[in-house]
Structure P
Amino acid sequence: MPILRAGLVGCGHNGLAHARCYQRDARTELAAVCDLNEERRNRAAADLGATAYPTVAAMLEAADLDIVTVNTSDPFHVEPFVEACRAGCHVFVEKPMADSIAGLEAMVEAARANSGRQTLVGHILRFNPFFARVKELCESGALGELFYLEADYIHSLFVQAAAERFNPALGMNWYTAREQPCIGGGIHPFDLLRWFAGANAVEVAGFDNRIAFPEMQCPDCQVFLARFETGAVAKVASAYGPVGPRPPVNHLSVYGTRGTVRDTDLWLGEGHDAEHQSLAELPLEGHPYEPEVDHFLTCILQDRPTISDAVDGANSAAACVRGAEAARLGKTLSVPQFAW
């Protein structure tokens, strides 16, 4: 079996976690790393035994890569993804796929042109056994027809405003300068709800404020409602300045005509007499990087679609981008639809 040569763009926490997965997998060789920050890329190259490159273009020209994994800061996914697609690589990109509709359009166009190559958007919670079980319940029809779903991303992230988060290569702390909670964090729960519903959002409305985390230039609390093409309604709340720990399983609630999932509880049947089961024995926490990378490599080698390709990832991100816009404008907005 040929060894797939992988290159990393963005040597932060998630990028290094993926890089180590490629290192440990017998099917891949981590050949190259790229980061605008010279100190960071050289340190990563030394630690990982890879060659460091200052730009994506230089890496693609010299490293002879099969796979590129894009783990840059959220606002900077578009250019390396497009460049890697144009170079004919299989491409992984961290969520959110992009933070603008124009960026999503450019990435989907590049993926379409890169036919025969796989893409995967890093919706890592789909690999969590608890959420995978909820998906099985929805897909099997055990919950009946879904009509309302909600989840949140309530996470104290004041650490992101620390002075050491300033990136001299970018000339800013991108997090306090550009992060929007319902895109950067809320994409996690919204993607799950969209996955459970098996449908795209077609319309969104929302509200926001900037009270709890004043260092952020964008709102630190955003809430949006989405209407799916099936008629189901979803709510996603995202806040970066709460007091206390993160809620378990994102305060997940999934309501169907035959059953309900609320946090780690499952009820099947009718009304108050429904039979109760617990899902708490399933693993609930953590980021399952190994299963995510294993899935990507298996799909590449078996030439089969990934669990969240470029079009799927764009349809999740588009609703979150529009949700932020709807909250800012105080309007209900339509959500663009992406297809192959």
Structure Q
Amino acid sequence: MELIQLGLEPWFIKQAVELCTPEQRIARVTAVDRGWYVVRNEDGEGSARVTGKFLHSTESTSDMPCVGDWVCLHYDSENSACIHTILPRKSFLGRKSAGKNIEFQMIAANIDVAFIVQSCHYDFNVPRLERYLVMANEGHVEPVLVLTKTDLVSADELEQLILEIRRGGISARIVALSNVTGAGLDQIKELMGFGKTYCLLGSSGVGKTTLINQLTGQDTLKTGTVSDSGEGRHTTIRRQLIVLEQGAMIVDTPGMREVGIFAGSEGMDELFDDIQELALSCRFSNCGHSNEPGCAVLQAIKDGKLNQEHYGNYVKLKKESEVNETSYADKRKKR
């Protein structure tokens, strides 16, 4: 397999020339498991670990290799290697780590498109979609929304779900999918290009693993039984990059119960551009859009031109992001 088939672009080659020494090889991280890494290049897959020097130079877990990273490594033996350097990431998907700990968790790197997966039957939630979209925008990853289990809802119900997404100001492409009937699968395949990397994001049991098995045409990954509610069972336990026969790559990820936000203005502004545009007409340039006179945002809500829930989620995410960013910055200063 040539490196171009693993997504190596001229941009990464330029970085490698500057950062890798002559005796080091370029490889891509395809899986991470308890401090060990599976890496792949033109010679195949093998295991790798980071050097002690690399480990001591990192300031955060986000600085460690993750699935999708390109790395410079040196082979100790035929199947074992040491990672010396991570090439700069062209894009990424990351979130606040689950729980109370304020830490940035890298999910995957160098992703071209994120398939944000929600079930029509039990998992559908527009505010959660917005969280995933902020994550994708912040990491410069194109989002595509995938609504699964369409065989469990009527055509009218599906249309209403899509309408609810559009009313929330979300303009991302939507693909309706049934892993049972196969409807929508061809649309997914048509979106996937040679040498491009895709990532599946979503809660447990929404059909991510089943979708990968549909794309590979075989039971590449284990899937669980489906409950009476239509909810699948959580099966994926680690992130891994899979090379598909048509030349695209896809990263499967464990289901996320929490989607904590670490986002700057770029990640928020792109999703909530309607609110940003309205804010330009506010009477005061520092308007907080809460109870200030002459607030164009509040007036738009009153006039029914801006969705109240959409605005409420904007306020919630903005506050959450600012708190997480400040706490994380303070934590790093103390190290």
Structure R
Amino acid sequence: MKALNREKIKKILVVRTDRMGDVLLNVPAIRALKASFKATIVMLADAGLKDLLQGIEEIDAILPFEEGKWHKSISWRLSLLRQIRQERFSLAVMLNPSRRFHILSYMARIPLRLGYDRKWSFLLTHKIKDNKYEGKKHEVEYNLDLVRSIGADTDDKKININIDKEDARFVQGLLEKNAIGDKDPLVAIQPNSSNPAKCWPRENFAQVADELYQRFSTQVAIIGAGEDRGSAIKLISLTKHQPINLCGNLTLRQLAAFLRRCTLLISNDSGPVHIAAAVNTATCVIFGRNIPGVSPRRWGPWGNSNIALHKDPGCNPCLDRNCPYGFKCLKSITPREVLEAAEKQLESR
């Protein structure tokens, strides 16, 4: 695809309105746009991620997107359209195929529109084939491929989140309140997901938490959203040495600061995994499902300090959350295997 005239690109709208991890894995692509075009970067992203995205230096401004208002209010849609049109963007980059945002960028009169050849892609001026479902490379590389098609690239593929002093002080106070010293090993566990095909058994997490405490004297904290608090209480009830329940107690920026303090995160495939990787905390991540497009090869934590655990139980086709076999891909990963991975990570730290 023909590269664009860099001198004419002054302001770029980057669109990615889905989940936390999906958005963070676009940071290298955003950096490539910033470095290559020297333009102002405005990101249209889920309003709930605004707090976290403010810690990413390549993003100059955030345009909050609210899914509920989009579906319920035509006036809100029109207001968003007017706001985007008034910004007079030179280029829109749709990092995930979306009919509504192809239409929105076209109606906002953005002259250059880049995305994937799906979902009304005739409204785009620049596009590439969407082959992410093949899962042959990491999501970071797929996202870079999109911007490379217009001549934007970077050698710096790190994902960084800046932690401010206020959030660091909050975490320090939280640790002191729970009698966790500066040198105490601290492991976070994220056992939750809205998709049962991602959920390793709760009793396995409980066994791992107890073993970590007994063998390494680690303090353990359960993290998650507010709606996960009840599930965390059930998990804690299965342990002999009770972890701290932090579900719903941290903003996303505070979560980043907390994970930076942790020695290790053990988690299902989830957004906090990518926050941990971005703040250079080691991870052990448990993956289910036998689908190339959702495999750890594509969605595993980005970086070298991470271990992804995944087994192929031979189910073909994989029916994801509608699994008739009791999610044996997840259950085939044993607490012993997770503990061995955790021990390797703890010893390396």
Exercise for the section: Determine which structure produced the value 11.3 for Kirkwood radius over Cα pairs in Å, for residues 104-143 alone, calculated from the coordinates; the candidates are P, Q, R. Expected result: R
Exercise for the section: Work out which structure the value 37, 23, 19 belongs to, where semi-axes √(5λ) of the Cα gyration tensor in Å was derived from one of P, Q, R. Expected result: R
Problem - Origin of the value 0.20, where FRET efficiency 1/(1 + (r/R0)^6) of positions 8 and 304 (r between Cβ atoms, R0 = 41 Å, to 0.05) was derived from one of P, Q, R - result: Q
Exercise for the section: Output the label of whichever structure in P, Q, R has the greatest value of FRET efficiency 1/(1 + (r/R0)^6) of positions 40 and 168 (r between Cβ atoms, R0 = 30 Å, to 0.05). Expected result: P
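Any read-out appearing in this document is the output of simple, stated calculations on the displayed coordinates, not a laboratory observation. Every value quoted in this text rests on a predicted model; they were computed, and no experiment measured them. Cβ atoms are built from the backbone, for glycine too; each structure is taken alone.
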